[in-house]
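Structures given as structure tokens follow.
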Structure P
Amino acid sequence: MVDNGGMSSPDPLRVAVIGSGPAGIYTADALTRQNREDVAVDVVDRLPTPYGLVRYGVAPDHLKIKGVARSLRRVLEDPRVRFVGGVEFGRHVTRDDLARAYHAVVYATGASVDRRLGIPGEDLPGSVAATDFVNWYCGHPDAEVARFVLDAEEVAVVGAGNVALDVVRVLAKSADELRATDIPQHVLDVLAASRVRRIHLLARRGPLEARFTAPELRDLGELANADVVVRPDQVDVDPAGEELLHAARAARTNLRILAEWARRPPAGRPRRVDLRFWTRPTAVLGADRVTGLRVEGTRIGDGGRLVGTGVEEVLDTGMVLRSIGYAGVPLAGVPFDEATRTVPHADGRVLDAAGAVVPGDYVAGWIKRGATGVIGTNKSDAAATVRALLDDAPALRAARPAPEPADRVLAASGATVTDYADWLAIDAAEAEQASRLERGERVKLPGWAELRAAIGR
């Protein structure tokens, strides 16, 4: 394995960061910016590509957000930081393996699975998690190339967060609008042949409770290929009412945007997006695949609870995408709270079932706090964890005075280990493909075989 730097002293504090998404790289950044301890940081990921959701979660047309990768790249090029790809925690290395090689381990594995609707028919073909769709259009190597064909004329997206808006926007845009992005070529071909004409975005609560941000909402309103339709009665909130007076500024901004849209007539564009608030799905319909979605109106009942109105209708959808949040998954040998789907902690220090600190184990990002916040939120979150880790450094050194060489542990793991130079080879191959296809700065390689070919494995 080629090291992109090396240790800066004979006896640095050795830290493994599990996960190379924003939370993991911001953790490495915080470790290298401080001057309390000399450090050597290995950022470990099962993929040969770093950046996590910046690469495989941010929609391809969000070029500004994807630009965060440039600042993350600077961290990985620090001589005290090493990118270790192709190593999966729980498969290639265990918690005990890492304890032999590092003074501390920071788990920054994110929240990788979707939350379920819990309604009949949810597992019918054509009813899928938005995470699967996002992985597909972002070119994640785990995603099956032929996973989606987009042969339904109507699609329902369930959720009121930024990911739901991303999904709607990708479905609504023309292939030409996405041509200059890094979207894989096979995805672009499917989008070019898409039969989707109407997209229903369903939110269980009202516009003031929606979790999307104003920039994401405005992006939806600027679609050139689709009319965005809002029902006036659903955004008609009393300007002097208690509901509006107690709403956050961001919620009031969203409401103002939506009220504007409710007043404008459709322009007759090829596709239509219906934003529907106070609507919840109650059953996915169909025998062998999705043929419709039964929905019910909602309202706020006693005690502030959401209740159904009993007024139902059936949407003629051939595809349902659920986007109601991400959840963390347990890590082998690491404490896990099933209720919150996070690793229990105190100031980033992992806690066991009895509430005692697990020495040397730390957590950052979504697996620490749940799937909340934006990419930048991970920076302060990681810094807080690193402060706790540095406070513990003397005890960590005393507990593990002579860690086993990390390369020896990795060599025994059975993994095909990749490094930062391998990532640069993938990066160059994607740039070359973009040039050949005349499609912007990069076009993602779509699968494991293509990634391995780029690095000669």
Structure Q
Amino acid sequence: MKNSYESPFCTRYASPEMQYLFSADKKFTTWRKLWVALARAEMQLGLPVSPEQVAELEAHVETINYADAEARERECRHDVMSHVYADGLQCPHAKPIIHLGATSCYVGDNTDIIVMRDALALVRRKLVSVIALLADFANAYKGMPALAYTHLQPAQLTTVGKRATLWINELLLDLDELEYRMNSLKLLGSKGTTGTQASFVELFDGDTAKIAELERLIAREMGFEEVVPVSGQTYSRKVDAQVLATLGGIAQSASKFANDLRILQNFKEMEEPFEAHQIGSSAMPYKRNPMRSERVSALARYVIVDTLNPAFTAATQWFERTLDDSANKRVAVAEGFLAVDSILNILINVADGLVVYPKVVEQRVMRELPFMATENIMMTAVKKGGDRQELHERLRRHSIAAGKRVKEEGLENDLIDRIVADEAFLLKKEEIETILNPRNFTGRAEEQVEIFLKTCVQPVLDRYSDSIGEKTELTV
């Protein structure tokens, strides 16, 4: 349809896998799986639920009669009861026991937790793929000297690979947070209307051991070790806020990487992939815009702002439950995941095709290196009998003059020629050029890359070896 709004997350950005996790099919089949789990647990604990009723419910988990549910919802204005009704039409023998003892949040909130768990697993898989690709890049360029910056001004030297470890390190921090969040997720369980389980007290004639076992059985069937210990009608909305904060952390790291790459592309030191027939500008045919990195920055900004939605929701819940979380929650949580999925799709694509221009990197290093090497030059000249204080003053004057030539006249840095021509230094050009080997100025950068990849990255790649190798095809 071209005459109604379509989310760009669906048409341009997010993967089919992530879109499925927030689809109607995933939601409502999970509702039905939860009704199966509830019925089976109630049967095992002695309530009047038969194996035939459970089997009938299981047989219709995937065959949802949407038209019946939608027609019913137009009448009763209640989504859960509409699907209870629709399931009952398909399961006439099980109809009397569907949703027995439960409230709406039994299916709604438990499904939300299940969907977030599965979505976090997909995010983790893609995050590990990005880390693996950047690790290969860091290793390949671990020894290539490059300008490092503070305040976006040339400072000392680093290596291209060492800079990549900074991007990887932040993603590892995000992975740690994601793993913690996944491991701490708990199912809501079967808590009842206000969290007191009063309906189950009635059903089980006050047998609290059976009520606890009911939750354990449901949680186990849905793949969880634990349920929340206490709740109102819903699980605490702080869980959504914590999950979105985790996604926000990934967005921050992705944006940092994307912004660095955009600047490096401006410097012409590095580029994101640029396809043979890609057009950079409708007006300027020569342009190679960093459109992938720009998209990452844009989507990251959206996610970072989106983290406020569940935070406000958690802060404004009243007592055991209010409904003002519902409309916000179904947009904010879903789109947070869809956006991060989109970001990681792009990062996989970019990290898999990063381009480095060694000659440009070297040229930019050599323009600045004479200034950075002045102390080393001075020490060498002192060893030849020069006066340290006099040489320092001469270097200061020569540096100012060379800097003026570069900045005001647009000419090359001639500091070395000035030093060679100054008899006070007693140095030949060949001697200074020996000092000006860029590798002499990168410190432990190469060694740091090797240690970092071995001790911090490789254990992660070993742990998630089946996640490595993810490829993404960008829609546009």
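Could you tell me which structure in P, Q was used to calculate distance in nm of label points 7 Å out along Cα→Cβ at positions 207 and 391 as 4.5? Display every interim value, and only then the final one.
Details: P: 4.5; Q: 9.2.
Among P, Q, the structure yielding 4.5 for distance in nm of label points 7 Å out along Cα→Cβ at positions 207 and 391 is P.
Give the label, chosen from P, Q, of the structure having the highest value of Rg/Rh (Cα atoms, Kirkwood Rh), for residues 167-406 alone. Working shown, then result.
Numbers: P: 1.06; Q: 1.25.
Checked P, Q; max of Rg/Rh (Cα atoms, Kirkwood Rh), for residues 167-406 alone sits with Q.
Quick one: Rg and Dmax of the Cα atoms in Å, for residues 263-398 alone came out at 22.7, 70 when computed from one of P, Q, so which one is it?
Corresponding structure: P.
Figure out for me which of the structures P, Q the number 1.00 belongs to, where Rg/Rh (Cα atoms, Kirkwood Rh) was derived from the coordinates.
Structure of origin is P.
Between P, Q, which one scores greatest on relative contact order in percent (Cα under 8 Å, 6 or more apart)? Numbers along the way, then the final one.
Working: P: 23; Q: 20.
Largest value of relative contact order in percent (Cα under 8 Å, 6 or more apart): P.
Where does the value -20500 come from, among P, Q, when helix-only ellipticity at 222 nm (-39500 (n - 2.57) for each DSSP H run of 4 or more, over all residues; to 500) is the thing being computed?
Label of the source structure: Q.
Out of P, Q, which one gives 2.3 for distance in nm of label points 7 Å out along Cα→Cβ at positions 271 and 351 as computed from the coordinates? Don't skip to the answer; put the middle values down first.
On the way: P: 4.5; Q: 2.3.
Value 2.3 for distance in nm of label points 7 Å out along Cα→Cβ at positions 271 and 351 corresponds to Q out of P, Q.
Read-outs throughout are calculated quantities, based only on the coordinates presented, and are distinct from any laboratory measurement. Keep in mind that what you see is a predicted model, and the values were worked out from it rather than measured. Cβ atoms are built from the backbone, for glycine too; each structure is taken alone.
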